Structure I
Amino acid sequence: MTQMRVSEAAELLGVSTDTVRRAIETGRLPSRKDGSGRAVVEGADVAALAQEQAHPAEVGAVGASSPRNQLRGVVTRIVSDSVMSQVDIQAGPFRLVSLLSTEAVREMDLQVGSVAIATVKATNVSVGVPA
């Protein structure tokens, strides 16, 4: 499973590290200590919290856009068959859905809880993993 530090979870959720720590303290986000004694959380738990707190804005008019539109988020769902996969990404309050080959999902080792970057151009959403 994908694990991440509190600071990375905060960045992906669009909140402060203090907010993530409070979620851990109140039991909304399970954590454990890594080998260095720092709190880490499972990516799948961050994905669940992202979906829980998402409040998407109403769809309105779209301003200018370009292929440089990138949203970093966490994979919340993958549905695959032998050829194609549907990958859902929660990027802050935004849910993005991409259809890509199952081969690509395997090559990128995408799993629920993985950090992913969705690049949006026209009607296509491309998925990559951070370097």
Structure II
Amino acid sequence: MTDNHKLTRAEQAIAFHNKGYNCAQSVIFAFADQCNTDPETLFKITEGLGLGMGGMDGTCGAISAAAVLSGLLTSTANLEKPDSKGATYKKARACIQAFKEKNSSVVCRELKGVDTGNVLRACPDCIRDAVAIIEEELL
């Protein structure tokens, strides 16, 4: 890698994961430049999404970050008359559906093969997939 090499978003996300960030944090930080949110807040709001929402029974943290980003990028933040939910839901749904089509599941426990021994996708690959899907669906 040369000094002029700019890391791709996927490479950035993997670097954050290697640093100890959970899957959701890794993905969201790869897109931090697209959000009008300070890093500490991004870190906090995605912390509980790691490990399949903390217990492996929920949605994979990597693709959960796409739902968070959908809101950050699409919401009008109209507190008096919420008017952007439909658009945000549509974008989040597209990301999650694309992830499910690629990996046969969005559930952390299933992706990791905890009960079956059949690993569908390891965390680094889920992170790469989520980044690619976000780039395609949200940017």
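For which of I, II does log10 I(q)/I(0) by the Debye sum over Cα atoms at q = 0.16, 0.25, 0.27 Å⁻¹, for residues 34-105 alone, calculated from the coordinates, equal -0.75, -1.14, -1.19? Label of the originating structure: I. Name the one structure among I, II that Cα Rg over 2.2 N^0.38 Å of 1.09 was derived from. Of the structures listed, the value fits I.
Using distance in nm of label points 7 Å out along Cα→Cβ at positions 42 and 74 as the calculated read-out, with 2.0 as its value, let me know the right label among I, II.
Considering all the candidates, the number was obtained from II.
Comparing distance in nm of label points 7 Å out along Cα→Cβ at positions 98 and 114 across structures I, II, the highest value is found for II.
Quick check: -7000 is what I get for helix-only ellipticity at 222 nm (-39500 (n - 2.57) for each DSSP H run of 4 or more, over all residues; to 500), calculated from one of I, II. Which structure matches? Going label by label, the one that fits is I.
Read-outs: derived from the displayed coordinates by stated rules, not from any lab. Please read these numbers as outputs of a predicted model, since none were measured by experiment. Cβ atoms are built from the backbone, for glycine too; each structure is taken alone.
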